[in-house]
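Q: Quick heads-up: structures coming right below.
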Structure 1
Amino acid sequence: MFEDFNEVICLGMGGSYSEMAKDKLFKKYDLFMYQRSLNSIKECIDYVDENSNAIAVLPVETTYKGIIRETVDNLITTKNQNIQILAETIIPVNDCILSKTTEFYSVTGLIANPNALSKCKKFIREEMPRQLNVVIAESMDDSARMLNNYNLTYSIIGTPKTAELYNLNILKEHIEDFKINNRRFIVIGDANTKPTGYDKTSMVLFLDDHQGALLDIVQVFVKYHINITQINSKMVSGADKEQAVFIDFDGHKEDEIIRNLINDLTPNSKGMRIIGSYAAY
């Protein structure tokens with residue numbers, strides 16, 4: 001499945017969760033590719049859309065925020081309609097205080113981007129010094145690079161991967177406000193997968209926004225006793241009373257029962273796109 005690819009695109013640099021997910025997936029599938037890091041989900045998907053030799057590892061869902069719209073919205077609008085999900089993995093969130101010093105009590109400054117600060121407000125308020133000097137960075141990678149310009153009493157918010165890349169000490173782990181928080185990542189690329197016997201399929205259906213439209217769709221899944229693992233809908237931008245329904249369900253698109261399901265769903269929708277059948281995590 002991955003033999004025709006030679007480049008992997010990750011979201012963010014400096015030990016990002018996307019890079020951690022890439023490491024986990026590459027270990028599982030025994031892969032090695034040139035890595036390129038980009039700054040936005042759209043950039044990552046556009047790159048894969050224009051380069052058939054590249055795959056991307058992207059976040060698609062978090063425990064407490066749910067589906068990541070930017071990923072799904074851009075995935076279903078690729079010019080290359082064969083760009084699809086090839087694999088998935090789950091990474092537990094572990095935001096850490098990292099520093100060159102080995103003593104947490106000596107920390108007087110913190111360098112972090114606004115998103116990291118907002119995720120760890122409780123820890124910063126309750127565990128760090130009241131006179132903490134906070135320096136704003138653009139990204140996790142930026143904060144790690146900026147640390148070289150400050151003395152040993154400064155720290156950053158990063159991941160265990162950031163500590164590994166920049167040779168920093170992990171002073172505190174799991175400082176995020178939401179302790180039970182995982183991120184699901186997907187691999188996208190121009191390829192087809194084969195059934196494994198424990199697969200998941202992701203699709204988007206475009207429906208007229210009328211009473212009972214979603215119920216009609218769900219009843220088709222009930223008819224075939226197919227388990228829906230996630231369903232989410234949104235109004236289509238620029239369309240009159242049309243909604244896009246994102247559905248994850250058990251099975252592979254090449255399974256006979258899934259082919260029958262798809263045939264029955266077609267008359268109930270204005271359009272459909274299968275965005276991947278892949279081994280479930």
Structure 2
Amino acid sequence: MKVIMVVLIALAVILFMINLADIHRFVKREYSIQSDKIKKPLRIALLSDLHGKEYGYNNSILAEAIKDAGPDVIICAGDMVTASNGKVDDSVLKLFHELEDYPIYYGIGNHEYRMKIYQGQYKSNYDKYMCELTETGVIVLENNRVFLEDYNVTIQGLMIDREYYQRFEKAKMEPEYIKDITGSHEIEGYEILVAHNPEYFDVYVEAGADLVLSGHNHGGIINLPYLGGVISPRLALFPKYDGGKYEQSGSTMVLSRGLGYHSLPVRLFNPGELVIIDVNPCNEDKR
């Protein structure tokens with residue numbers, strides 16, 4: 001019995017130390033995609049689920065890693081902050097100040113959306129944060145889009161209702177819902193959809209997205225060999241989408257495992273992730 005207790009304690013200590021390391025580090029993962037809709041190569045730095053986490057003073061370590069990757073654009077897939085009753089953490093704004101030379105497009109996650117719709121609880125945090133983002137030069141995609149003519153790329157933000165983030169049960173979403181909230185429009189060129197919740201990948205594809213950029217699932221919080229992520233924010237075990245690159249009907253989703261955490265500091269075998277995506281014209285050499 002004593003031997004078993006010693007082994008269990010030793011295992012708990014080892015897991016604690018691994019988790020402690022993983023919540024304070026991030027890795028860079030790269031993906032490559034080709035499309036005949038692209039005019040010229042586009043390199044994207046994808047950030048998601050930072051939740052106010054700082055890597056170095058003013059997020060300097062993360063900023064330097066992004067700069068070293070040399071992206072053409074930076075896209076945030078939501079939850080860069082955590083909804084709280086107090087002032088929104090300014091660590092994200094410090095990061096964006098460090099990256100002011102890059103075009104930054106910011107999609108809305110469930111934490112930003114929560115601040116927006118529950119103003120009785122969060123007061124004017126959302127409006128202040130949006131103003132501060134705009135002042136730093138960040139373009140917020142709150143169900144709107146931008147067209148990058150040089151690349152023939154449209155970046156469309158998607159801000160979905162709270163019902164699509166409910167726990168335990170996955171609410172049904174129709175492709176018409178996306179068209180209703182983003183507005184009827186002809187898709188110009190290659191469409192990138194910034195959609196925080198990856199669970200509706202099939203709906204995003206049906207709505208016309210060529211590339212979906214998502215986050216939300218935090219890599220399943222704990223990552224087990226051969227099994228993948230353990231649990232999603234919806235409290236579903238071993239979610240279908242935990243992180244990486246997925247393809248369906250000619251469309252691609254790149255799902256970030258996120259950079260931070262909220263509520264509980266757990267990212268076991270699952271360090272933060274800076275994602276770099278190269279979208280190249282067909283038959284173009286990889287960048």
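Bear in mind these aren't lab numbers, they're just calculated from the coordinates by the rules spelled out. Predicted model, so just to flag it, every value in this text is computed and none were measured. Cβ atoms are built from the backbone, for glycine too; each structure is taken alone.
Q: Taking 5.5 as the value of distance in nm of label points 7 Å out along Cα→Cβ at positions 97 and 225 derived from one of the structures shown (1, 2), identify that structure.
A: The structure behind it is 1.
Q: When volume of the Cα convex hull per residue in Å³, for residues 177-240 alone is calculated for each of the structures 1, 2, which structure yields the highest value?
A: Max of volume of the Cα convex hull per residue in Å³, for residues 177-240 alone: 1.
Q: So, one more: Work out which structure the value 2.6 belongs to, where distance in nm of label points 7 Å out along Cα→Cβ at positions 17 and 265 was derived from one of 1, 2.
A: The structure behind it is 1.
Q: Given a value of -0.31, -0.40, -0.60, -1.00 for log10 I(q)/I(0) by the Debye sum over Cα atoms at q = 0.07, 0.08, 0.10, 0.14 Å⁻¹, point me to the structure among 1, 2 it was derived from.
A: Label of the source structure: 1.
Q: Give the label, chosen from 1, 2, of the structure having the highest value of relative contact order in percent (Cα under 8 Å, 6 or more apart). Write out the running numbers ahead of the final one.
A: Numbers: 1: 23; 2: 27.
Between 1, 2, the highest calculated value is found for 2.
Q: Going by Cα Rg over 2.2 N^0.38 Å, for residues 73-136 alone, which of structures 1, 2 comes out largest?
A: The maximum falls on structure 1.
Q: State the single structure among 1, 2 that was used to calculate FRET efficiency 1/(1 + (r/R0)^6) of positions 41 and 257 (r between Cβ atoms, R0 = 30 Å, to 0.05), giving 0.35.
A: 1
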